[in-house]
Structure I
């Protein structure tokens, strides 16, 4: 068979094979798995019966109902949560995960559904318990002179101290980028960081106000004192959202549409007040 005849022959074979196989089916997303940490109250945690509960658990149920799909929640340790998504272990992440440029290189995100200030906390018996800064709030996208001065205040006050953070979080990123000379200790779970703070094994903890607000109402939380300014943006990301594989753009858009609806009708605001004690829901 000549080359001229071989090429059209192969083309015919290829077309026939496609006709037999049929078109590649697009994902319909009728049923998906959503990963959550199950150890970051009140975003997601376990109750006394071992059931997953929290703000994101209720929000996931609401969003899935709006999308008309069946959702199954699965637990996943934080430090492996993105690699396991990419590997196809589940289809989405709802685990208090902030949108960050570094993460966007690996996965995509829906629009944000909440945001929350980040603060330092110490024991009430700590010499730092009375530490105050000139600024009460800081947005760190573009640090101005007053914010730079406040960061310098904190760096000086925290010299020789150890700050606890959760591993692979925006809190850890902030310390590495903004306070590189301050010692940090990273934990697999935020609860373990708080336990070490109360036990005096670290001097300071860094975490979100949404985590701290309900904690402060518990016996262990009564031992803690918030210090310094509340901080948002910059190293802390652009709000908490659903993490999704890059190739699943349709699913990302479905989540974004459902989130927009839940913001518009006040559902996310109500869930935020219920679980966090204040409204940190994203706005339209």
Structure II
């Protein structure tokens, strides 16, 4: 097997891993704040991809132009979901919380199938298309742009959480919501902000995915499954853990498919996950 082929797999794995990580960090942030698992996370990714598609189909906006609009729409959806569904369930039993987000996932998927049919759609002729050749390595320009924006999004999120007063309030609420409330931190606003940021990240990832991935109502299922694995592997509530775990999963998936067999790549990812959580049940980095 040639060296160029292995390098090609590594680059592809890193770029895809950055998207996995950005999808997962929203899930991780929500759980870190409220200890609620958003089972509708993949469906919101699907809605972001459809939003980017309809901006392109109806208004002629390239995904790079519609990205801030889609992210804002998903962030607003996060606030609506928090106040409309999650807040009433906070004092309910855990099973009610699980059923709430799981039911939301089923409803959103059914709505998408009803409105847009199960057909596959693509965005043709985006601004960023084609590929870049470096020696014997070929890199798709949409994937390269997606990876770069995902990395910048992570840097912005990290700086916000660790360098701003609001971000420190998010961390305090995640650590101990009662103590944070006593110290005057508006925990209810922090919860809503966490949902807004979490789904905003999904909006960015979904818009970028729409430039090179098929768009259909069930598209979020596989990404959500990998997001759950990424969060558990990196550590629930850890931003850095989501980044590292996303990159690790992207690399393992890409190299495993190359060196062994593409049909085994998911098995390899879950095998890695099991190996890590057996040794470190809280994941690689734990909570932020």
Structure III
């Protein structure tokens, strides 16, 4: 098998694949145009979130291309339907980065409740704002509502329950989750002090949090999104924060991560953000790489 790595991947895992007899080329800064030009020379490609595998890329890879591996949870950046229609297998590593994303979600909740970034900024500016920042709140006793409860959501629920939070979750299919209660979306919106999104971006979930949904939330709610950009209507969120209905938000993902990149929130101190790094830990990278290598070796040995 000849395999092309299009995005940064754990070097130890690359070596594992080579030792298993796979010919691996690493071009982890490859452009879309370069990918289309060379993809036809490979049996498999590995991508993370940066590289988009469009129908055009897939067609350029045929007839040789047989496998696309996404190192990460979702496959939003791959035209899966087109790949499968052309006989190209698509695999991902759904569990490898789950804990890292869950921990960032919990970290964001602490940061919102105690205004940690804002406190730090005033200290850097030489200001001692003790009185202003002595009105934070504890997470214990608060209600966390999880929209979506797969691997990541379940880990967030577990960690939040250990902190003494009451955990509600909304999911289409009936699910048993220790320490949490499944409810309707309406009940979750009405009762939650913190709302965290953990759903893929689909036609059904696009703007699942819009102006109407926000209006049904408690005044003073906090919203966290470490899932997928586009599940929140960012214009509606902006307005709700300015009005004071939403107390604050923490975002790792955005509707437009190429140009706008959450810049609309830059002047709102109530919003904290990060550049889509939920899975960006050393531990997650190693696990993702190991699972990518396992998949590639498995397919190569068929």
Given that Cα Rg over 2.2 N^0.38 Å, for residues 140-227 alone, derived from a single structure, equals 1.10, which label among I, II, III identifies that structure? I
Identity of the structure behind 27 (criterion: relative contact order in percent (Cα under 8 Å, 6 or more apart), calculated), options I, II, III: I
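For semi-axes √(5λ) of the Cα gyration tensor in Å, the calculated result is 38, 20, 19, so let me know which of I, II, III that is. Display every interim value, and only then the final one.
On the way: I: 44, 22, 17; II: 30, 23, 18; III: 38, 20, 19.
Among I, II, III, the structure yielding 38, 20, 19 for semi-axes √(5λ) of the Cα gyration tensor in Å is III.
Values quoted throughout were computed directly from the atomic coordinates according to the rules given, and no laboratory measurement underlies them. Just so it is clear, the structure is predicted and the values come from calculations on it, not from any experiment.
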